[in-house]
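Visitor: Several structures are given next for inspection.
What follows is calculated from the coordinates using simple rules that are stated; it is not laboratory data. All values reported here derive from a predicted model rather than from experimental measurement. Cβ atoms are built from the backbone, for glycine too; each structure is taken alone.
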Structure I
Amino acid sequence: MCGFTGPISTLPGHAFKVPDEVACDSHPNIIATHRIQGETDSFGSELLDMCSDCYAEHLESAIAISKELAACDWCDVVAAGLVKTRDYEEGMSGPVYDVCPACISVRTARASKETKEYFEDY
């Protein structure tokens, strides 16, 4: 059975230890071998329990989705390879955004610069 969490800092796709004797969400007669974090927002996430076959399908689907074109949540540019991330300023369990590689690079450079400036004073 699918589990749920409260606010959580990990992102969709994160793997968790499967509790003993938990069944696959899609095949109740098969023991789950993987527990993966699914849909996530600032209120929490769902945990998907999968058998090996379902996990293989999940991986194939994730690879296909990563190649699809979609609009970046931050700049609205249509791009492939969007990454699920959070805005540092919204906290560790804030909303999850689909962000293009260019925006990730800009954010990383800005955070690096801010960190360097902060530690120059010490």
Structure II
Amino acid sequence: MSGARRARLGLVDLALKYFKKEGYKINQKSSVLEGYSGISRKFDLIVQKGRVEQGVWIRDWNRTIGVNVIIGLDTASDDVGLSSPIMIGEKFSDHAKSYSNRRKITLLTRQKIAISLR
């Protein structure tokens, strides 16, 4: 298996290991939920810790994730009634980080996950 292919598969696998280690229950993988608006919303994972269910998007891109993607996750989560969504990616723009801090969205990078799994 080539390094690029292994890396592509790796982020989802890392995320699953991370959530299990942190005590999350993984309720669904690759799920589509219908929002209050009637629009179907896609999530890579639905995780639960305690009574709180959270939607997760995993974006294994070779570029910076911008604020528009974070706003999309925020909107999708609000629409289906999930709080405090989680975005996993390689790196995030400054605007994406700022928006996430204001809206209580968790941003996780491959590096943060790898460090926590050591």
Structure III
Amino acid sequence: MRTNDVRPAVFLGVAAGVLMPWMVLLSLTLPDETHVRNWALAWIGLDLLLVAGCIGTVLLLRRGDERYRITASATAAAAGLDCWFDLTTSVYGAELTQAAASAIGELLLAGVCAHLALRSCRGRRE
């Protein structure tokens, strides 16, 4: 699909330009460690998002609804984020070993979902 409306592209370019210096500022000012409230709730919420994405994708696939690509894409992104945060927030030792083992499943989920999201897009012309 092509559009002559350049506003979304301009907005995304500006957003990327703003986010880059913001990341530098955060890297210089955020503490290495912090104590947070609702830690378990945050992780359970992310896992719930993954479950909902998997179920939604399965239901759309079974109905033959092409929108499964949307849920598969979102689920792939969420699984990648889950993997990233599992690994970067784990302490060395058994916790990191468990996170690395979980990362294998999360990356497999992300890969399968990305494959689903992209497979029916190849060669399509709209």
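Visitor: Rank structures I, II, III by mean projected area of the Cα convex hull in nm² and report only the one at the top, that is, the highest.
Guide: Answer by largest value of mean projected area of the Cα convex hull in nm²: III.
Visitor: Here's something else I'd like to know. Match the computed value 3.5 of distance in nm of label points 7 Å out along Cα→Cβ at positions 62 and 78 to one of the structures I, II, III, and report its label.
Guide: This figure was derived from II.
Visitor: Any idea which of I, II, III comes out highest on distance in nm of label points 7 Å out along Cα→Cβ at positions 30 and 102?
Guide: Largest calculated value belongs to I.
Visitor: Continuing with the same structure: Out of I, II, III, which one gives -26500 for helix-only ellipticity at 222 nm (-39500 (n - 2.57) for each DSSP H run of 4 or more, over all residues; to 500) as computed from the coordinates?
Guide: III
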